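Since every read-out is calculated from the coordinates, none of them should be taken as a lab result. Keep in mind the model is a prediction, meaning the values are calculated, not measured. Cβ atoms are built from the backbone, for glycine too; each structure is taken alone.
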Structure I
Amino acid sequence: MTAAEYLWYIPNEIRPGHRGDDTAAAHNSLDTLTQQAVAIERHGWRGALLGAGWSRPDTFTVATALVARTASFEPLIAVRPGYWHPAHFAAASATLDHLSGGRVRVNIVSGRDELAAYGDSEGDQAQRYARTGEFMRLVRRLWTERDVTHRGEYFQVTGSTVGSRVQARPGRPHPKLYFGGASAAAEQVCATEADVQLFWGEPLDGIAERVARLRELSEKVGREHPPLEFGLRVTTVVRDTTAQAWADAEAKVADLAARQDDLPEGRGRFDAVGQRRLLDLQARGEVLDDNLYTAPGRIGGEGAGTTWLVGSAADVAKSLHRYADLGITHFVLSDTPYLAEIERQGNQLLPLLRAPR
């Protein structure tokens, strides 16, 4: 797994206590978020995913502030077509990439949001992903070309050149474009335009099937970019012993269930194909693949809150090695309380993942 990259998650949330995190009064202050980003650097993580949503602090602003206060931290900045115009985003992200010395990563999100609140509108799934594909295609061109003219179905620019240029590196001509989605429309866009497909924490057989399908689809669509890479976004409950990890995981589920009516996730929407796939896993069993815990889905947790890898550092490392054997090279991990787990998993889990096998 020497080529793998490991990122964490920073919960830029208005409400404290995200997924059982500490409920400090200044949970989303610049000092608190910086403390997490600095800890991520110190304990061996490459960077962190910053989630997007109209009800959250603006993700790009948070990322910019954290880059300014760190030396190597790489934000994986979640952005939404419709919230951003591609030319505006290409310019902003290229500027941040230039100022940070090439530390920007981008996660393109097409899921549902409070679209009307920021002036966007909801099309059908085909339209939504067609727009996403055009957004990614145009942003990539603006990062790598000059005097760009584009006349698309959703976006147009004429003679556009981004002033600040992205920081090209060997094997990295521009910030990587991460993307998620499990529907046929999403996979078509991913195979054509994305750099990294992010999967939620599905069982190994499901991931193997999707990796194979996306590789085959990449050939069918005549992919023009380097080969598609794959990533895993999953909660990792790591403790000193297997027994302690399972005891804590079960206690977390019980606590979240008791507070279900107060959790935004409990009122969340499960229209996305990928989220429905995770929730459906409960029918296969409460524990899959040795330690993939599906019980959190009972309380309505979305995304990484729906399935957890549980165990000692050795247990979880073994599971992540299995995902790596399927072709996963990007890992976005997390557990709560976020700050304490940055250190615990950085010290206990990351050395096992990076050790030669």
Structure II
Amino acid sequence: MNDLQLLGPRAYGDALGSAVLKATAEDFQVDEVLDIPLSGEGEHLWLWVEKRGLNTEEAARRIAKAAGVPLRTVSYAGLKDRQALTRQWFSVQLPGKADPDLSAAQNDTLKILKVVRHKRKLQRGAHSANGFTLRLTQFAGNTAAIEARLQLIAKQGIPNYFGAQRFGHNGGNVIDARDWAARKALPEQRNVRSRLLSTARSLLFNKVLAARVADGSWQRAQVGDLLAFTDSRSFFPAGEAECSDPRLAILDLHPTGPQWGEGDSPTSGATQALEQAVAASEVDLRDWLVNAGMSHERRILRLPISGLTWHYPSLDILQLEFVLPAGCFATVLVRELVDLVPVGQTDSPCVF
């Protein structure tokens, strides 16, 4: 499957060049933003961990083994890429126990930068944002056009697509989800079940967003929309007054799209008609999500890019720095700028 099938049209036109991303782990750096004051005491040991070439689940297993505790006692806020240099928090529950020696968990791929006690464990989704530093190497493109587009993105945001990595290599997760949905069954393994249900919801959301990018309505509220603030999971209906709310213009308030589940879309008018049409076009996935007991949730259609800066360390490297809310995809921003080329190639764009 190509990116147009999994995501949808770009908001600002064709790519303005090509580049390589993740030639090295240092080219894709992520710092978790966690706004939780840590007490310094309690049965949970919180670890600020730097890892490279290692995914979050593998890091959790290594920490659990070194600490001599079951894996279920190790928690983290979110999953981070393997092929990246990332810094994120973990917590380890140690009731009545002293701090363990975690040196066995550390090597060139994992370093523990900070250790602090806290009264509660780290919950999934607890982080508020992620800070990114991306180096696009082997960059070839129109720098003046890139400059203009980045300025536009900083002012107007981008479509909040789920990135292609959500759907697996060549869309493999979508194929698997459709297979299970057609059989009206669920995988027994919890992690597989969660991954494929998430894939199905993400695909339906991207289809709705793609339609609104195509007609230009992704950036504006229309009567019948449900609106949400950037950092809020709650939403409210848009009437005539809400559609002219000044907070829409400053990228604080946004229209939302469906995270499909039980119940009809709580939107109305043209928005509801679109969402119902998309769901009807994927009736097996829609019914599968409902029967799995997923609840209907909302996700903002427009993604503001906080703190966006850029420069060229050399003529063929474009470096981007920015912050995104948790659950949003940095590669979706890159896609609005350039086509990505696989590492070691220069003439075959790939999709992220």
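Can you say which of I, II returns -8500 when helix-only ellipticity at 222 nm (-39500 (n - 2.57) for each DSSP H run of 4 or more, over all residues; to 500) is computed?
Structure of origin is II.
With distance in nm of label points 7 Å out along Cα→Cβ at positions 118 and 142 as the yardstick, tell me which of I, II scores highest.
The maximum falls on structure II.
Which structure, out of I, II, was P(r) over Cα pairs in 10 Å bins from 0, in percent calculated from, if the result is 5, 25, 36, 26, 8, 1, 0?
I
Any idea which of I, II comes out highest on relative contact order in percent (Cα under 8 Å, 6 or more apart)?
For this comparison of relative contact order in percent (Cα under 8 Å, 6 or more apart), the top structure is II.
A value of 4.7 was derived for distance in nm of label points 7 Å out along Cα→Cβ at positions 54 and 318; which structure in I, II was it taken from?
Working through the options, I get structure I.
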